[in-house]
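A.B. asks: The data blocks that follow each hold one structure.
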Structure P
Amino acid sequence: MAILFIFLLGIGNFAMHKAVLESRHPLLGQMPWYVHMLGGRVSMASEFLILLAAMLLVANSHSTWWGVGYLLYSAINGLAAWLIITRRV
């Protein structure tokens, strides 16, 4: 059940990440060159690796603390995406 929850959070993280990349916020222009590599696909790949690691850790360690950690990560991502998309930063 925890893996499904993490997977759903991951879908949300991908959506937020894509929305931020498409927002064309001036802050994105100040990011290092590797963030813009391949049109943002490198940063999306890192998002995937974080999701994969969280799912594997929950599945193999039988500990929900990794899920709680990914939930906190998702909450921080959500706050950051909201701040960037609404141009509050």
Structure Q
Amino acid sequence: MNEDRKKALQSLKTAKGQLEGIIKMIEDERYCIDISNQILASQSLLKKANLIILQRHLNHCVKEACKSNDSDEKIEEINKILEKILSK
């Protein structure tokens, strides 16, 4: 596993732990603002992991497709994912 994937995996594992903590906070009827802050922190980690994965995709998969003149599909994939990200 390369370094980028390790970083993404670590962010996802940390987010998983935070989500488990958020669930417990809700079950324990903790203060709403504290719960919301933890949700925001988890979202930040998910965004970070997604960015790492997309950067690797661009630097590896898309770059290789461009070298082999077979980039249309990869570029369309990037366009679709950017639409999803930007429509939030």
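The numbers here are math on the coordinates, done by the rules we state, and not lab data. Just so we're clear, the structure is a prediction, and the values are computed from it rather than from any experiment. Cβ atoms are built from the backbone, for glycine too; each structure is taken alone.
A.B. asks: Supply the structure label, taken from P, Q, corresponding to distance in nm of label points 7 Å out along Cα→Cβ at positions 6 and 70 with the calculated value 3.1. Each step should come with its number before you reach the end.
C.D. replies: On the way: P: 0.4; Q: 3.1.
Only structure Q yields this read-out.
A.B. asks: Work out which structure the value 47 belongs to, where relative contact order in percent (Cα under 8 Å, 6 or more apart) was derived from one of P, Q.
C.D. replies: On the way: P: 47; Q: 34.
The read-out comes from structure P.
A.B. asks: Which structure, out of P, Q, was helix-only ellipticity at 222 nm (-39500 (n - 2.57) for each DSSP H run of 4 or more, over all residues; to 500) calculated from, if the result is -24500?
C.D. replies: Answer for the origin of the read-out: P.
A.B. asks: If P(r) over Cα pairs in 5 Å bins from 0, in percent comes out at 3, 14, 23, 22, 17, 11, 7, 3, 0 when worked out from the coordinates, which of P, Q was used?
C.D. replies: Values: P: 3, 14, 23, 22, 17, 11, 7, 3, 0; Q: 3, 13, 17, 15, 16, 13, 9, 6, 4, 2, 1, 0.
Comparing all candidates, it corresponds to P.
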